[in-house]
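Bear in mind these aren't lab numbers, they're just calculated from the coordinates by the rules spelled out. Keep in mind it's a predicted model, so treat the numbers as computed, not measured. Cβ atoms are built from the backbone, for glycine too; each structure is taken alone.
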Structure 1
Amino acid sequence: MPSMHTSRDFEAELRELRAHALAMGARCERSLQLAFKAFWSGSLECASEVEQIDRHIDRDEMDIDALVLRILALRQPVAFDLRFLATALKLVTDLERIGDESVNIAERAREGHGLATEAVKSDLESMCDEAQRMLQDALEAFVQSDSARAKDVLQRDDIVDALYGGILEKMMAYMATNPGDIPGAVRVIKVAKYIERIADHATNIAEEVIFLVDGDDVRHIRTNPPPQAAAVVAPTETPEKTV
């Protein structure tokens, strides 16, 4: 955990950075909630609000990047502080992309619902709920510096991936039997992909929290574990022949 600094200005800058990152995270959570509401209800007002929030999120990213670069230039941080600044730069990139995916989901509200959506409604709702919880827990792990909670987020990404795969299979079968509603099925597939990407970004945030708290870089380890050293096996001795 970080300790207090002798420089009050440095301490104030770090507090400002943390507060700004948390505010950006809260906006992303709100944007995602509104995007799902717009998609399910067809509300154009909610879709418009998502776009407004996204513009604020874009500004957050630029402001936080500028603040981090200023701190790096003036304070030359080390240890935990340096990891915190590196994490902040990655965190805001993932949050900004979550904002973009929320806009993509909200835009589908303008296309209207169809039978394709109803065919996978339960799975799609489960994906929405799980992605939202993953984002909430990843951000809470950042606030609390809780690497255990962040590791739990990593495991739950498999749930979203499995739901996404199931929706793809169902939509392929649906298009085969309902060729007249292929645009509706494509719309569902797009939304499922947007949600899957949001879960990936939440996973990235969780990985960043683990790096921040524990100093461990766990990126790609779940999907590409490092090769294990081959076990050394002693050669079998051949018994001597008796003459």
Structure 2
Amino acid sequence: MDTNNNTYTVIYATIMVVIVAALLALASYLLKDRQQRNVELETKQQILKSVKLGGDSENAPDKATYIESLYAKHIVEEKIEKEDETLKLYICTMDSGEKMYIIPVHGTGLWGPVWGYVALKSDFNTIYGTTYDHKSETPGLGAEIATPEFSKQFEGKQIFTNGVFKSILVVKGGADPASTNQVDAISGGTITSKAVEEMLFKSIEHYLEYFKVAADPTAKADSTVVLTPNSVNQ
């Protein structure tokens, strides 16, 4: 066949495309289990970080095994069945015997999804720890939500004020030092900061009935919980 012919070029290009596509599909298939395993491992590590566990995993001889064993020791996964949805909750039993209740939170940042885990103490009010991550927020700005410095602000903050659910406010220009539910927004990352505020309110409010019953087993599951929208909804 004349290699300078247009027909040859088209056939050659088509064959190469088919071969490359087949190789990519094969690689994806062969690596699927490993990729899924890595995603599950990262999720478990984030859950552990929200309760300040597993921070030394990088020094472990086998990081994956260490995280798996730590997760199995401390974390129990629970499902909360509601009329129109099923919620995931992770209950952590610390070495001291104290229990932490870890809520997965999800939202939308400036450029894509943001998510994290919020660990509440057994009073279902005080935050023990948090961890946040993102898909494509701006480095040095919105991406700072994934830093320990941002997460540390939430420790000790409370999602209820005078018995009313307020969640946590992420305040541009500086949080009130005396406030029990305010943290500083990221400088230059206002939209991502407000996305964190919104996802916390919207995610946590789904668990309020569970908290009410768990805190007081005599309470009715369908009892009314007072919700006061924070600045996200104002």
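Here Cα Rg over 2.2 N^0.38 Å, for residues 24-135 alone was calculated and came to 1.19; which of the structures 1, 2 was it taken from? The read-out was computed on structure 2. Looking across 1, 2, the calculation of helix-only ellipticity at 222 nm (-39500 (n - 2.57) for each DSSP H run of 4 or more, over all residues; to 500) that yields -27500 traces back to 1. Match the computed value 15.7 of Kirkwood radius over Cα pairs in Å, for residues 80-199 alone to one of the structures 1, 2, and report its label. Label of the originating structure: 1. When relative contact order in percent (Cα under 8 Å, 6 or more apart) is calculated for each of the structures 1, 2, the largest result comes from 1.
So distance in nm of label points 7 Å out along Cα→Cβ at positions 96 and 176, computed for just one structure, reads 4.3; which one of 1, 2 is that? Corresponding structure: 1. For mean projected area of the Cα convex hull in nm², for residues 144-215 alone, which structure out of 1, 2 has the highest calculated value? Structure 2 comes out on top.
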